[in-house]
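J.: The following blocks contain the structures, represented as structure tokens.
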Structure 1
């Protein structure tokens, strides 16, 4: 997954935290650990080589395909990853052999799906910075090879604000907050475990 947006400052004493604030608090530790993920850090520092980059993209591809199915999302993210792997010379027949993550949490309700989306919606915020860290692999004006990290481009902020509006519309006191937060925590845990094995991913 691309670099995750850093959690904002915690809630003030005496103020009931919003759902967004509670999500930030519940996932702060894994946010920090993912900032230190060696693959994402190497991209950010402009130090990743093409072979390692292909391995990381393959690992992400193996997460996003089942995740998109579980959440009912269009396969936009996995398609971007596929295009980036094309740019690295990985043939479609090889991509189809990439292992899928089989531990995607149960996302059987709308609230659980909304919570799971917190993981990928927030991660897109740091993607453009990571994309710049690939200038040593691709021409600085080339989109191919970094479509996944570029995400929605200039619209990334607008997409994030739309997601925040969905969170803000969830009524408190209905048990929905707990369901959403639990799904976000569960999804982050699965992603962290899956991402930790990226160097073991064969990539042709």
Structure 2
């Protein structure tokens, strides 16, 4: 199971949201993985990623260059289009770092990306949604943004407050999305997609 799995939204919106999670496996190849993760950050720097992080820092509180100097046990990056994702996966495959890699996104899109590179999927996980008293959940449009942080660090009330700031002209949708993104220390929040969703909510 991965914290990048439970994103919500329609197909059009989710076609601009792909998350990469890469890490060594405990008990298998953690020793000596430091240099491999430094190489991973270097590969990330070759592409336009809308967010990145290592579980403690993300794009909005530490630069990618500075992140290369930090000790990491995990690397995350968020892509907004399948074409760029495909180029990244191709370079990652060629680098052969030997690190466990999870791609999250629409199944057909991710499968097609891997298939075009001759990569056979090892495991496929599907989110079955939320069960129980779902009446206690925030509205669906809030959940589309809230679930982009897999550890639920972006409060629904903060999302709604950002929408009000946009409506009043105090913030742009992009600035509001960046403020939300800072809360997600893993760096898996997609501010590009969030800005579009926030603007849509503010227009109602």
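J.: Using volume of the Cα convex hull per residue in Å³ for the comparison, can you identify which of 1, 2 gives the largest number?
T.: 2
J.: From 1, 2, which structure was distance in nm of label points 7 Å out along Cα→Cβ at positions 68 and 100 = 2.7 calculated on? Present the calculation step by step, with values, prior to reporting the outcome.
T.: On the way: 1: 1.2; 2: 2.7.
Source structure: 2.
J.: Suppose you compute helix-only ellipticity at 222 nm (-39500 (n - 2.57) for each DSSP H run of 4 or more, over all residues; to 500) for every structure in 1, 2: which one lands on -12000? Don't skip to the end; give the middle numbers.
T.: Working: 1: -18500; 2: -12000.
Label of the source structure: 2.
J.: Where does the value 38, 20, 13 come from, among 1, 2, when Cα extents along the principal axes in Å, for residues 20-59 alone is the thing being computed? If you can, show how the numbers build up before the last one.
T.: Values: 1: 38, 20, 13; 2: 32, 19, 15.
Answer by label: 1.
J.: Quick check: 40, 27, 15 is what I get for Cα extents along the principal axes in Å, for residues 124-179 alone, calculated from one of 1, 2. Which structure matches?
T.: Going through each structure in turn, the value belongs to 2.
J.: When distance in nm of label points 7 Å out along Cα→Cβ at positions 52 and 108 is calculated for each of the structures 1, 2, which structure yields the highest value?
T.: Top value of distance in nm of label points 7 Å out along Cα→Cβ at positions 52 and 108, among 1, 2, belongs to structure 1.
J.: Then there's this: Just checking, which of 1, 2 has the largest value of distance in nm of label points 7 Å out along Cα→Cβ at positions 28 and 76?
T.: 1
J.: Rank structures 1, 2 by relative contact order in percent (Cα under 8 Å, 6 or more apart) and report only the one at the top, that is, the highest.
T.: If we compare relative contact order in percent (Cα under 8 Å, 6 or more apart) over 1, 2, the biggest value is for 1.
Bear in mind that the values in this text are calculations on the coordinates, not laboratory data. Just so we're clear, the structure is a prediction, and the values are computed from it rather than from any experiment. Cβ atoms are built from the backbone, for glycine too; each structure is taken alone.
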